[in-house]
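Take a look at the structures below.
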Structure I
Amino acid sequence: MRFVVPFVLLSATAAVASTPAPEVQGGEYVAVIWGGGKDAEAAKASVAKWESERELLAQALVLAEGFPKTVSSGSVPGLNPGFEVVLLGFCRSDEAAVQRRLLKAYHPFIYERPVTQSVSACPKWKEAGGERVLQEPAMLKVGAGGVTLTRIVSQLKPPVSLGDGRVVLWLDVVARDATGKYLGKVSMEDEHSPTGMGMEGCDTTLEPSRKTAFVVTRRCTYAVGAACNFLPSDTTRTVVKWDGQKLVEEDKVIEKRELNYDKDCAE
């Protein structure tokens, strides 16, 4: 699987990206804040929103024990008092950078504030060896209702000693309305691994995006239980778009290579 993201594509599709907050200087701690409000009811609604969206990253990340946690902002040195905030953790400013970026890619309303803190309680990868490389998310604003589609692509970071060419990639397109409400997700998870007859699995390429849709081409090669001259494969182009009510996938097979076992495989 090629992890192909043309640089021109990233700049061209980031149509509704907001101005990033200033980076916190190294050595400080930050509070990773999900949301909250002026009172306990607002915080309760924010926790309910977390519960409705936590599955978006449940296979990749875990929060520290006890989080999410609702606290009075005045109890955390560095936060403005007078609010009930829902925290996802405390991190050193140079800690878990990719995990924090991944959280914000899926949940763009998450923000961070410098705080005085002595103990880290930072989101971590769910599994040992589960570290990922994250590409810059790409965004499209579609339709008249302010719906935003965000394409998030991450790749398993293999150990330096692995060196076998195996690639695992996750591609999600997440839809939200103008208020940030989660509307749905389209997911693709692909693995491309070497075999004695060549690469097996799906090789994913990101194509130049259309004005209101993301386009992906996947070439999948399949194992066979016989000695054959080649592996069967197919190539599919998938368009992910908003149809006015929901996310939809439109697949078109553009190439298919099938085996004739009598001609192409040994008995």
Structure II
Amino acid sequence: MARAANVEHAGETEWHRLAKTEVLHAARAAGRPAELEVSGQTPAGARWRADVLCTRGDYRRAFEVQRSGITLATLHARQAIYKASGVRAFWLMRTHERTLARAQPWQQDTPAVYVTEARRVPLLGLDLPAFTQAALRGRLTLFPALGQPVQLRLIAEPKRCFRCLEDFHLVQMVIVSSSQAPQGRLVVPGTQAGAAAWVSRLMGTELGPFVDWPAASPRTFHCPACGAPRAADPFGATWLDPAEPLTWSRRLTRTWERTISLPLAQHTWLVQAIGQLWARR
């Protein structure tokens, strides 16, 4: 059961009111019946109140404009209440800019994007009305999607074991991108547990063994052939920024590029370990 109200929340900011109005008008322009400040409750009695609720038959989509600070734990808890009521909510966040600029494993369950003071979604290059219509018309997708071809750019440091003379590679990072979703780009750091095994399954054995970059002190990795220990340099924070190629050139690295459709197991690992980003279809 849900009902619309015309009462505005006390203390609501001008930005919040404008954002809600833009979403409302964009939804109606897209042919979706929409109302402001719609209240409802779960079968168990937990209450919710949507800034904008769009309905069509049994389909219900809420847009929540979150201007004030909120913890991610609270965000997920409120999303669970919507889900229990059969409502799919999309969160338009004025906070958590850095978090929402990166892939997150929970985007499928709790869709959220960062919105600027000018009411734009920088991740997608859309203003709020265009974003609203894209969401309602199915023109947004989570990247990477299963079965979607992706470009892998693997950067690793070649190593040779001092004991057995085995050649192998220390994974620095893998950049995952796609021409079908140019706004989406994920970076898998070599310090992510399981990154080397993931790379090996995708790139094959012809490139030689891969080893995870040690994530914490003591920064020790081991030869995959004989187990001899070796110390690694501290992982550079700027290495994760693909816009910093000069950082890579100061180190002896090798780069491989490959286009591939991720198998189910490797797609699942990437989504769970790194996450997904919203992209335009």
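Summary table below
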{"quantity": "Parent structure of the calculated result -3500, given that helix-only ellipticity at 222 nm (-39500 (n - 2.57) for each DSSP H run of 4 or more, over all residues; to 500) is the read-out and I, II the choices", "calculated": "I"}
{"quantity": "Of the structures I, II, the one that 8.0 was derived from, the read-out being mean projected area of the Cα convex hull in nm², for residues 28-147 alone", "calculated": "II"}
{"quantity": "semi-axes √(5λ) of the Cα gyration tensor in Å, for residues 116-155 alone derived as 31, 17, 8 - corresponding label from I, II", "calculated": "I"}
{"quantity": "Structure responsible for 2.3, with distance in nm of label points 7 Å out along Cα→Cβ at positions 76 and 132 calculated and labels I, II on offer", "calculated": "I"}
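The numbers here are math on the coordinates, done by the rules we state, and not lab data. The model shown is predicted, which means the values in this text are computed figures rather than measured ones. Cβ atoms are built from the backbone, for glycine too; each structure is taken alone.
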